[in-house]
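In what follows, structures are represented as structure tokens.
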Structure P
Amino acid sequence: MARKRTERVIVTTVTPDGARRRPDELIVEEPMTIQLDGTVVSTTMRTPGNDFELAVGFCVTEGLLGGAAVTGVRYCSNGSAVASAFNEVTVETGGAAPPPVSHRLVTTSSSCGWCGSDQIDELIARLAPLPPTRPIPGAVLAAAPPRVRATQGLFSSTGAVHAAAAFDVDGTVLLTREDVGRHNAVDKVIGALALAGSLPATGLGLFVSGRASVEMVQKAWAAGFGSLVAVSAPTALAVEAAQRAGMTLVGFVRDGSYNRYAGDEP
């Protein structure tokens, strides 16, 4: 079922020349509960659409699958999808995934926090350093923002969503996902690749429209991306995580220039 992703409202635009009323498109934001084999693992505010990808991507990037294969994804664990307003998604592994750890059962937001290097040590324990791959040329990294921007339909109509995109060594944008939550946009990209059997994303780059937080590095690392490109700055902890992952991390990618924070120049 196609879900409404934008809503039209009448706004008053005020300028030095006066005020006028006009229609405007606003992005829709709704809660979605994610279950793994019937157990709630998260509730996130998201833009409806690509919900199955979001749920699978979250389970992948949070390490909840424990290597288990996804055997099915569906709305609602019991009852009808309509009854839950299509706001509850269950990822199924037939019980092969380990029982979710209680401290992960949280409501996610755009500012989910980490405590520091201890969490990076946890990542090291469950994620091996990324294998060496053919580096993505600097010119391709620098060209990622305008190439992705051309695929951001929701941003064009609302100006209120984040984007994430996977691209290859030649700069071809393979898929783009948009969401009111930047973490969700990334999880949707990773979930789409997982459902297509295209993980790990070895040799590919991940673009994010906001800053490069440590959570963004975590998700890119979990999916196997060798490069992470951000329009804004990274955090210090994100740089440390990228260095330990063996990931290329660039930020402030604008007008053909960027800062390289981790990874060797190709």
Structure Q
Amino acid sequence: MEKYIKLKEYFKGKITIVSYSGGMDSLLVSLMSKYYGIYTLALTIDNGFFLEGAINRAVELAKKYDINHKVVNIDYLKNREIISQINENLDNKCYICKRYMAEALIKERDNLKKSNKLNNISKNNLDNKNIIVVDGTNYDDLFEDRPGIRAYREYNIKSPLAELKITKRDVRDMLNYMKVPIPKEDSCLATRILNPPINRKKLKMVSEAEDFLTSFLKINGYLRVRLFHDIGIIEINRDEIYKIMDINNFEIISKKFKDIGFKKCTLRMDNV
């Protein structure tokens, strides 16, 4: 409760734009800003690297909880300048991606200042200190390799959960306290592509492979299919590894992966 109260106080008197993916972290931040701040806009950046279903889930969640929400479409795959930068420096793709997302968030903040949406808010609350842009980075994320965090910091995008040392477990506890079901976690498909170029065909391949394995093996936890040249690399939780180790499934999985477009598939053992 102490952290909950601190998060509540964080948004008091604030006009906030939230980088909102629909995951549990950004959902909590959006809800706390909505309940305790002056004005909230949850902004989802559709950059073409997430499944359409993930964007739709973010939209539906915002509607469900009456969160003021907007989707901004910036399809990196259609923007030659952006996708070229990413493919030329794939190891730094998360930083490049987040930098363009940060620019979109800051642009939305500047547009908000010029709009008439805040006409009913006291002018005392319209200075730069009270209009903030935030994301859902939690305290645990700071200890992982996340280059995107650096990009957001360069644009002064704040992370209230990380600042208040709110962990992923804390986020779950707070949402449970608020009687908000934990939403499905979606992640960027571009992280699955291990060698350039990232393109629509490759993103479709890893998406189809993950959907197949989830359905065929009834996977409940962590699952990733990464693409290295023409090899599909399967990562799966230790608790569910037995599902894929059934020899009767090997031929079915191999055939399906080849139908999708992979030459072969393998299991990453150091990730289980």
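Computed from the coordinates by the stated procedures, all read-outs in this text should not be read as laboratory data. What you see is a predicted model, and the numbers here were worked out from it, not measured in a lab. Cβ atoms are built from the backbone, for glycine too; each structure is taken alone.
Looking across P, Q, the calculation of mean count of other Cβ atoms within 10 Å over residues 131-138 that yields 14.5 traces back to P.
Taking mean count of other Cβ atoms within 10 Å over residues 19-26 as the criterion, the top-ranked structure out of P, Q is Q, with the highest value.
For the set P, Q, ranking by Kirkwood radius over Cα pairs in Å places Q highest. Source structure of the calculated read-out (distance in nm of label points 7 Å out along Cα→Cβ at positions 195 and 219, 1.6) within P, Q: P. Which of P, Q yields -14000 for helix-only ellipticity at 222 nm (-39500 (n - 2.57) for each DSSP H run of 4 or more, over all residues; to 500), as computed? Here the read-out was taken from Q.
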